[in-house]
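Below you'll find the structures, each written out as structure tokens.
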Structure I
């Protein structure tokens, strides 16, 4: 997020850990939502693009992957980039 923010992008992060979300806010100056991407409702977020770090998937049971990959793109604007 910091790399993107330093290049002029407005970012919104998502982390299930309140402590890590706060750390990200402090270091980036960007918004971070405290939530689990398995259950978070991404609809209506109106994002231009998504950057999903696959390293986060190590914390998710394999059988939940399909649900996650169907839900996350709901955050995009109609012309957004997955």
Structure II
């Protein structure tokens, strides 16, 4: 699936979860899905728990995060000795 089509699955609406990016038609935020993945949940586990989701929704979350960070510059918080 092309990037544009995947990103159409993510919406931002000030009236839904205070405007955080969510998977279209749900109240599941991109941040929540990424957190599940970061803490070891597999794609299969997420899809089993949240029946309305599909594989492309998870891929859309990852792509959204990637695109969001593309033009971000990071500075170290502390200098190691």
Structure III
């Protein structure tokens, strides 16, 4: 409504179209979850994929642990520019 009140009709139309596209994808997921027939059972994961997932998980966990100090260092470096 704010876009229409300020006469930004193109922005309002883009917003409505983006909402329709988003609703299509979300409603499709709900339809698949509740109304479609279930697929066959999952196949066991190959060992290589388990290794890739473990390494990726470890990387994310380490990034989470070291993100605070890294953010403090980068914030201090960025403060020198202002």
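What follows draws every value from the coordinates through simple rules; no lab data is involved. Model, not experiment: these values are computed from the prediction. Cβ atoms are built from the backbone, for glycine too; each structure is taken alone.
To which of I, II, III does the computed value -26500 (helix-only ellipticity at 222 nm (-39500 (n - 2.57) for each DSSP H run of 4 or more, over all residues; to 500)) belong? Clearly, the read-out refers to III.
The value 3, 10, 7, 8, 7, 9, 12, 17, 14, 8, 4, 1 for P(r) over Cα pairs in 5 Å bins from 0, in percent was derived from one model only; which of I, II, III is it? Mind dumping the intermediate values first?
Details: I: 3, 14, 23, 25, 22, 10, 2, 0; II: 3, 14, 23, 21, 18, 9, 5, 4, 2, 0; III: 3, 10, 7, 8, 7, 9, 12, 17, 14, 8, 4, 1.
Answer by label: III.
In this comparison of I, II, III, the computed figure 0.50 for FRET efficiency 1/(1 + (r/R0)^6) of positions 41 and 73 (r between Cβ atoms, R0 = 30 Å, to 0.05) is attributed to II.
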